[in-house]
Structure I
Amino acid sequence: MTPSVIEKLVEIRGIESNYVDAWGKPATVSETSKARLLETMGYTVSDETALQTELKEFVANNWMQPLNPVQVNREGEQVVCALRLPIELVNDSYDLRFVLEDGTELHQKLIPSDGELINVAHIDDIEFQEYIIDIQHVLPLGYHDVHLLGDDGDKIADMRQIIAPKSCYKPDNIADGNKVWGLSVQLYCLRSEKNWGIGDFTDLTYLIQESGRQGAQFVGLNPIHALYPADPEACSPYGPSSRRWLNFIYIDVTRLDGYSDESVQAIVKAPEFQAALEHVRNVDYVDYDAVVKLKLQVLKAVFEVQWKKSLSKNTKLNKAFKGFIEEGGESLEMLATYDAIQEKLASEGKASWGWPVFPKELSEFHKPGVEKFFKANSKTVKFYMFLQWQAALQLDAAQNAAYQSGMSIGIYRDLAVGVSEGSAEIWGNRDLYITEASVGAPPDVLGPLGQNWGLPPMDPETLYQQKYQPIIDLFSSNMKSAGALRIDHVMALLRLWWVPKGENAKAGGYVYYPVDDLLGILALESHRNENLVIGEDLGTVPDEIRIKLAENGVHSYRVFFFEQAKDGGFYSPHHYPVQSMSTLTTHDMPTLTGFWHCLDLEKGQELGLYPSEEILQELYSSRHDNKQQILDTLHGHFSIPDWMGRQVEQVGMVKELNHGMQYHMAKGSSALLSLQLEDWLEMDKPVNIPGTFKEYPNWKRKLTRNLEQIFSDPVLNSLALGLTETRKKASEQK
């Protein structure tokens, strides 16, 4: 294979050849890995002639688009656009028509050759010329359509013009320098006296009201994206079916109109139902199969009640439901149809885990067979639309409760980096996703062997050709009923580590994305939805993305245990960037108790996560040193009692050390401080162990106490009020 052909494609498709690893050392992507990445994109790397043809076609297709599919500019910038035409057409007159988002039309007459010639190409013996055209109008913030019209008024080309703010939205109190705290929870973990074995939106409302009463300004959630009703054990919130829609499992069924109907109560009061309900409430890990069975049984009964009374008639309630369906558009229809197909296949005992095993006629959303299925099963599809409607209403009620409780932010949601291979999101837009690759990470501190997350990446070129609409939809939908959005693995806006199917994570490579455009869209949606934005920038992070995030008003994510100097000491939280959210631990890390007593290392050894005994011993040694440095830091800043030992061998994770670490963080300079309920409860088991699948019950562990018990505990109430006071003092020192 001629290296120049490969290298040219590697360059134009954004595959990186060199990067700096998590330990600050230069790393190189092998030629084999780069070739495999091109193969995942659909290129015939094994055939030089075919590859040369594919390269020429890619270049030609770009030249034969008179206008770019989409362009993003920031407010106040001089807007220009590129225009490409055959040479014989560059002296003709054209009309550039702008249709603004509010329907206003603007026009600009132009002759391309009057602009600046910047490039020339020959495609099939035809010379094409590219000019830069100055846009004469000042366009407002928003999404606008641009049409290139000939003298005869015929449309020649279209472009989406996006005008974005310079940076993301910040609430007034954060912009004014106030420092706030909140709790971070996995919603499914919550126990309460009335829930059905899994945390729900009513529990969330209670948590918001009680923590808000004590001064918390937000509650951060794990991703609450739609999962798989017919496959409950596929429960990872970071491997969803659709990131635009919600997980129905969080609906509080008892709050729905129709729940008190005799037909529904007959189901709920049945002895076998009550026995199953007692089981799911009492087990320490969420029994997803049992919970979903219970909830779906009752939700279908409630839906039947509402269908007979309202949803099949010309009622106010049905009009609201129809309005929700209309607003949801094709995306909602796609998810609901997918869920209905999966339910039917599962009920027939057929393979149903995702679209790759669906019958051929149902394997893509836009196939005629799917339309036929929709018509034949329209009521079932409507049921799954109903679930999304009810989930959205209950989530919105929780956010309204946050504002009524005096929270300045309220709910902050979490946007996962991708969807699983068999997801509805890929089923509905197959062209966008590279299903022969998976998102992951090169070797780093959290994953010494590298990580493969099993999430097919978006193709940046297809995303561009689709005018960024999928990203716009993702940002917009995840900012609904929230005051902040955390973007998991925010480096995805700049680059993603792609792992070809069948390869080890180490054999992957970075593929770049249009970061400036994506950040512009993020800023625009942030202002429209009044959402503060947090970017999870852990792992192998290039300086350029941190700089860009800061310039765009995205809050960095600072984890205490990772904020370490070269000499091993831990940076004081006083030195964290103001524009950041700080935390002690995350869902991918051990709890404070687990960390201090090395329970994560014990479990990792048990599960075979470490390549050698030597590496494991190095980790133990490093942990011992880190704990000593932490103890020194806490004593040095008077964050723990003086009576507490100064040698780590003498100090266990007691309540005073636990609370002292939280107060230590509360004194810091970060605008936001997020603390986990697990650490309030001094729990030792982690939420998730990276690098495991079925070896550990990830995403299932519940809290050890009910919410009602937590907020009636005087010790925890005192901790919360103390955190509020400490944050207030930190604000006054700005």
Structure II
Amino acid sequence: MIRQQRQVIVLVALCLATCVPIFALAHTPAATYTQLGSSALGCVAAVFCGIAARRAGGTQRGGWALLAGGCLSWGLGNFYWSWNELVVHAEVLFPSFADYGYLLFPVLGAAGLWLISGWNSVGSRLTVLLDGMIVGCALFVVGWAVTVRSVWEAGADTPLAFVVSLAYPVSDIMLATMAVLLAARTRKGSRGIGFLLILGLAGMTTSDTWFALATSAGTYYTGQPSDGGWFVAFAACGAAGWAAMRKPMVFDETGVMSRWQIMLPYVPFSLAILVISGQTLVGARVDAPEVVPMLAGVILILLRQLTTLLHNSTLARRLQHQAYHDPLTGLGNRALFTDRLEDALDLRTPTAVVYLDLDDFKMINDSLGHDAGDIVLRTVAERLQASFPGAGDTIARLGGDEFAVLTSPDAGLPAVAERLLAGLREPLHIGARTVQISASVGIALSDDGPMRSEDLRKNVDLAMYAAKAQGKNTYALFEPSMRQGFDREMMWRADLAQALADETLYVAFQPIVGLGDHRVVGVEALARWTHPRLGPVPPDVFIPVAERAALVGDLGMLVLRQACAQFVAWPGSTEAYLSVNVSPLQMLDPDFTARVTATLAGAGLRSQQLVLEVTENALADESEVIGTLRQLRATGVRVAIDDFGTGYASLRYLHRFPADIVKIDRTYVQDIARDPAAARIVGTLWQLFGAIGLTAVAEGIEDEAQAEMLIELGCPVGQGFLFGRPGELSAIEMQPVMQTRPYATSSRLTRVVE
């Protein structure tokens, strides 16, 4: 901002400096030739304004083009005057082609400034129109006292000459009016350009005024000091065009006027009052051309005040609506919802609150973009309105992906929630993509007695969290027992955050074995937590807590660092691979790939030694998760689909998903030895995976019969309690042990190259 201010100061100084030669050469024979300089400046200003027009858009393009035409017409008219005076040595008649060129400048310049300022809708900018009329009336009164009366009284030889003589001061009044309105319209960042244009118009008005007075008195001669205003005028217009080439002007579109903008039209009107008051005090006559514009100005001021009141009233209603409504969806916002909820509770009106939180909305927003996220939010708003059409219902967007409905405690609310969830699940097409929307819904009812809005909101929050804990895409009614669950959740979150800060979580390892010879081909790192008071906490308890509390990123990186540090010290780490589980939420971090590669480099592991396991549900989200996995595979890290068969992903995703390994869930393996149908399913899966180049790993192998059946079906690799429970990495033996039966249980495990 300071740099822009300095730039404007320098430009203004240069513009003012252009009139110095006029003062220096005044009353000398060379003064006549100074007019060539103003002609050249007019043409140069036309060039810069023309370039600004080419780079501008909308109405500004036409505005700068008209201003360029005005500068050019003035320059050419002045060249005509100079040619007759300096070359032909002929007296220039009045009016002449030079006068027509001169007068085109204020006409084209005023029209250009109108377009540059964007006043293309009089109906929506009535105040601006009234301001222009007020300023015009006031400046006409001042102009009449200064120049117009003298020109009027002096008359002219012909009616045309008389009209042209009057056109000069009147056109200057028009230019001055546009300058005032331009100053009121320009925003702070573009006031430098606006100030240069106003400086140019002021210079033009000054010189034209002196020219009109001197011409009417017959005392004008070329090169007198008053001609310096024309130099300043076109230097300033050229500088404004140059500045607009670099950065277009920005104007106020908010409709909210600052104090100085409100007071600006009254400044020239006050000046007109002073002029008339001064004439009255010195005994000079006040003519009708002064009285009529002043009376018109008073009427216009009254109309302006009325318009301002109406505008402020409309603006107040608009601001009140904006204060209580969401601009994206048109629904009520948190403030409106809170007010109506408190009113209902104060009146002891039976009330129900339905609280809806979209499932995995951040994943949609991050993968498809915020525009797609906005479409999803508007669609949810429409489907909520369809589910709650009652006039007494209040539907609000509380913020982000949270919505709430204030309604009556109808016994059919669970059925309404079911219909709402079904409606949300209808596929939404966004461009070429199809988005599946789901939500977790909580429902809470007000008590019969007095109840605070904070308590009811907390109850519905707990119900919504209970719905998420049930697997999302469902609803839950508030029950008092949920308060205990909430307190327990908060305890888990706090303790887990402390454990992550202290790095007291640790890693256990389970072997991944080649089924043909008991050789260990890899190890899977598993997070473990021993609570200081409650003892060992199962992963299916603390990992969901980490995801809900946004701690899963820190947890995942802690496990990866510890696993890499221990694996690199394991004697056979150069030949086996390390498998680590990651959450899809981790891969939404744009720096996840860089963090993984940095961790591998810090531990001294090659990227080919690491396998990252992601759950099957990530397949259905062709989003940032898949993009991140592709980036990881490009570095050499391999990808495994974990728990295949438990999620909702279709087989059609497999050939597009960037994976190397598929881990079949234990539910397919546990019945394989006694259920022929299960065996046929697994055998078909092996064939399918092999056909598309994926390595299959069977999870949950617990007895010899399962292992024998898997090897007969062609499964090459397995994992389960038969080969070892999760424990310390050092407990996994390095040397193979030959046994009479390949799947006899042994406490010693072997490994070989994968």
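Tabulated values for the structure
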read-out: Kirkwood radius over Cα pairs in Å - structure with the largest value, from I, II; value: II
read-out: Highest-scoring label, criterion being relative contact order in percent (Cα under 8 Å, 6 or more apart), among I, II; value: I
read-out: Per distance in nm of label points 7 Å out along Cα→Cβ at positions 135 and 607, the highest-valued of structures I, II; value: II
read-out: Value -0.53, -0.89, -0.96, calculated as log10 I(q)/I(0) by the Debye sum over Cα atoms at q = 0.13, 0.19, 0.21 Å⁻¹, for residues 631-702 alone, assigned to which of I, II; value: I
read-out: Value 17.0, 53, calculated as Rg and Dmax of the Cα atoms in Å, for residues 519-614 alone, assigned to which of I, II; value: I
read-out: If helix-only ellipticity at 222 nm (-39500 (n - 2.57) for each DSSP H run of 4 or more, over all residues; to 500) is computed and equals -18500, the structure in I, II; value: II
read-out: Test item: mean count of other Cβ atoms within 10 Å over residues 383-390 calculated as 23.1, pick one of I, II; value: I
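Since every read-out is calculated from the coordinates, none of them should be taken as a lab result. Since the structure is predicted, the reported quantities are computational estimates derived from the model, not experimental observations. Cβ atoms are built from the backbone, for glycine too; each structure is taken alone.
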